[in-house]
Structure I
Amino acid sequence: MAVTDAELIDLLARLSDAKSPSGFEDEVVDIVREFCRGWATVEVNSLLDVIITPNNAAPDKPTLMFDAHGDEVGGMVQSIHAGGTMNFVELGHFAPNTLAGQDVWVRTTRGAWIRGVIGVKPPHFWSATERAEGAAPLTLDVGATSKADAIERFGIGIGEPIVPATAFTYDETTGIAIGKAFDCRVGVCALLLALRELAACNGLPVNVAGCISAQEEMGERGIGAAARQVKPAAAFLFEGCPADDTFTPADEIQTALRRGPMFRYFDRCMITNPRYQRFVLGVAAARDLPVQTAVRTGGGTNGGVLHQLDIPSVVAGIPCRYIHAGTAICAVEDIRTTIDVAIAVAEGLSPEALASF
């Protein structure tokens, strides 16, 4: 793979730091446009799905669609209180008990992003009920002292988005990256790098189109429109999926750091096409690429929509610890392995293999 560590980390950093909650994926769209300049055509629909068509696409070949969602879990200003603090709603779902004290970016009506905090009442002031329940209401605070101050000085408005303010870091001695939005920016990173490698290949058995889909965290809302446009024969999905190696008994771990991407047989929205899954696992084994497999009882992906459209789909989940919180951890070697598996699948996906799914 002709991708340097510096390039991979730079791309992942920009994607992780992009402020793009569901419905507001503009910053990710801009990064994708820039990355694809010169080797692919980029189209963006009204949902902010991004469709990437490499220049080597041929009209007489079936299409394999690579997909990763560009949105992240975030929030939206719901109302402004007389004292200047705000109510907010979640865009997607944060893990319980992770928002209190989280510093965030809040977009203003002027288009700038300002710092704020998800405030929680200090325990000194908790009521007896709050103490018994172990929780108090959360509020969004940028430091305003009145509703007028929030609107006029800070530029706060209802309907404006919120994201965690976590900054990306990478330690080259350990190979560990820490940042926000790894669900699914690690997937977007892997997709873009794999697709660019394939765009330089002649003689592929399939066209490979890229999709950076919108609003996955709000119930897989963008992928259907993208699939209707691309009309793929099969799909290979990239995800930043929750690692289970910090809380699961050793003999039950199925998604661990440094063991390659996880391919799920089952989750709450899809039973993976077993013939396609077998093909992908066989390709990985033939290339001596480490992968993991899992049966999940929760979670879902865009594959849940695609397989109901009669599009055989597999999901390559890059293990990330603590997704759906403000900060996550991943091992960059798992991103590289996922890129290699995706390239190998595209290179081996003959018409006969497609027909067998």
Structure II
Amino acid sequence: MGNLLVNLAMVLRQPTGISTYALSLLPHLRSLQPTLLSDRLYDGFTHQLISHKLCSDRGRRARLRRLYWTQTQIPKIYRRLNSRLLFSPAPEAPIDRHCRLVVMVHDLRPLKLPSQSWQTYYFRWVVPKVVAQASHVICNSEATAADLCDFYQLPAQKITPIYLGYDRQHYQPWQGKTGNYFLHIGQQFPHKNLERLIRAFAQLPADYQLYLAGSRHPSETPRLEQLVQSLGLQERVRLLRYVDYADLPQLIGGAIALVYPSLWEGFGLPILEAMACGTPVITSNCSSLPEVGGEAVLYVDPYQVEAIASAMKSLISDGSLRADLRQQGFAQVQRFNWEKTGKETCEILKQFL
């Protein structure tokens, strides 16, 4: 096919979320013979190598440098390679009428839960121009599709929701012993609602622990650490930082439950991974999360500490509930796989090549 340019400049060295999506999708794009904009090589692909400084894992300065490069350099590369279409796994694309675009929008959380941050600014002023210029917009849930219509007035026919998947070889039913800990997976951003989770956990008996696995946040993590100390939970709450991919199945499989009380998510990959391991899930009753969890998880109002605590207590005391959720989770997770995600994405891209 050829003439497809794929922008992987946003793929992190320690992948989460968007990076996991891009890397999981990549093998299924091979039939389109794309050229990858990347700072590293991937077997079986043609590359246009870019500076590793553009793909820095963390830091506002690195992100701003990448966004400037996106606007100034990608159009030049696009024209030099005689590209017909640019696909970006995130809404990072040049606002240039000569570049035909298909972009993926994972969520509009910076607009749903606005803050004084560069992300809110970017989604308020830049993303509207990117999606308006795009030939088509892919998103990962019906909830995000509705947000795209509401915030950016995009016509529904310009949007295709395509659910994400999980690595079926990596995340398998856990056969080991269940530990005495509850688990949260995700970067420690304010919208992850970890303060309420910690306060809810404080109501549990003293022989249980809470593991928070995910990268630190410059302002939120110190507040969480202070809260843990003020509640006297230093020996019970563990901030594990980023957990290597190879270690996640054992960590998830050994948990009493994944507790994921996010205030807003475009999808929620950890929910799939937990269900695949047979680990019960407690999550929020808002945004895309009911689309992912179906009837196989416990839903809570994420703003109610008592509701989160009650759900955790019920999984401690009710073994039959845990067993039911395990079996329902195995059935629900079968609806999602990267092969299906890849096939549906390729069909969209082919329409514009």
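FRET efficiency 1/(1 + (r/R0)^6) of positions 64 and 112 (r between Cβ atoms, R0 = 30 Å, to 0.05) computed as 0.85: which structure among I, II? Derived from II, not from the others. Can you spot which of I, II the value -8500 was calculated from, given it is helix-only ellipticity at 222 nm (-39500 (n - 2.57) for each DSSP H run of 4 or more, over all residues; to 500)? The read-out comes from structure I.
As an exercise: relative contact order in percent (Cα under 8 Å, 6 or more apart), calculated from one structure in I, II, equals 22. Which structure is it? Comparing all candidates, it corresponds to I. Given that distance in nm of label points 7 Å out along Cα→Cβ at positions 96 and 320, derived from a single structure, equals 6.4, which label among I, II identifies that structure? Clearly, the read-out refers to II.
Taking volume of the Cα convex hull per residue in Å³ as the criterion, the highest value among I, II goes to I. When FRET efficiency 1/(1 + (r/R0)^6) of positions 72 and 248 (r between Cβ atoms, R0 = 30 Å, to 0.05) is computed for each of I, II, which one produces 0.75? This value belongs to structure I. When distance in nm of label points 7 Å out along Cα→Cβ at positions 208 and 288 is computed for each of I, II, the one that comes out at 2.2 is I.
A short reminder: the numbers here are calculations on the coordinates, not readings from a lab. Small disclaimer: the values here were computed from a predicted structure and weren't measured. Cβ atoms are built from the backbone, for glycine too; each structure is taken alone.
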